[in-house]
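**Q** Next up: the structures, one after another.
Every number here is computed from the coordinates shown, using simple stated rules; none is lab data. Not measured: the values here are computed from a predicted model. Cβ atoms are built from the backbone, for glycine too; each structure is taken alone.
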Structure I
């Protein structure tokens, strides 16, 4: 059973990792498994369709984070224009195109929601410009985690870290198994 809609979910544009962390926290104890999904690649960027920031055009993200619910597989992305939840296979097929040159295809790090809640930390330094000002307004809640920021370890798809790393084709195959 999929979790209830994140109506009233905490949201701040350009802070997808914190938005997903908040959704995981709000849904603790709800039935059904959930997975935080970090999206990036070795190039440090990939095109993505159907994102609000793209204003109807593909946008090139350095990373993005979404929530995958199980049974049935659905995607919760507070930044998508596809609605919520979206069947995972539909979301992946509409948000990413396999015809993109191989170096720019997305790679996905899947981390169980409970593990993500327990380990994630961000001091938001990645959002500061050279003069220490935020590039985008920060969320109204305090930074997440008490340890040094580990956001970029989640985003780095080359180095071993928490969770499982899958290609687009592997993730599409996994979510299609349910159908």
Structure II
């Protein structure tokens, strides 16, 4: 699993001064409240995973930590940097796919959508379990099968109100919980 910018900020590997004020506050809170075991686990993560049949990057093959891949031209440039034929990214929290066969295609992907990845080049994003940003508040994830070369995007309901209440009870900014209700 690749490390994300928030993981790296919590353990001090990147400066949280580059975060938004609320994100920096959440990173500080996590740093102060996480167990030694959790911090140790985060410390073992890297923003990319080499040597896998599927390329794994938190953000992109060009910038493992910060790049938001949201456009077809940008995804095409990222594919030019990829060694594996299929890569998985995150960071944007938006479930989407970019495919290069005869032409380049990119689109957001709804839950329940399945693609055959056996041909062409692919850059896929599962979305986010904790904070999807595509207007759908349900947790977004992807079942990626490298043996059958398929990807299926899935959505699942979770107790958003409980999550928002826990954020507020922890003393974190209320807006961090409120945005969960609207998938932002």
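**Q** As an exercise: Cα extents along the principal axes in Å, for residues 114-161 alone, calculated from one structure in I, II, equals 41, 16, 13. Which structure is it?
**A** Checking each candidate, the match is II.
**Q** Check the numbers for relative contact order in percent (Cα under 8 Å, 6 or more apart) across I, II and tell me which is largest.
**A** With respect to relative contact order in percent (Cα under 8 Å, 6 or more apart), the highest-scoring structure among I, II is I.
**Q** Can I ask one more? Which structure, out of I, II, was distance in nm of label points 7 Å out along Cα→Cβ at positions 82 and 98 derived from, given a value of 1.5?
**A** Source structure for this number: I.
**Q** Okay, next question. Quick check: -6000 is what I get for helix-only ellipticity at 222 nm (-39500 (n - 2.57) for each DSSP H run of 4 or more, over all residues; to 500), calculated from one of I, II. Which structure matches?
**A** The correct label is I.
**Q** When Kirkwood radius over Cα pairs in Å is computed for each of I, II, which one produces 16.5?
**A** This figure was derived from I.
**Q** A value of 2.1 was computed for distance in nm of label points 7 Å out along Cα→Cβ at positions 66 and 130; which of I, II is the source structure?
**A** II
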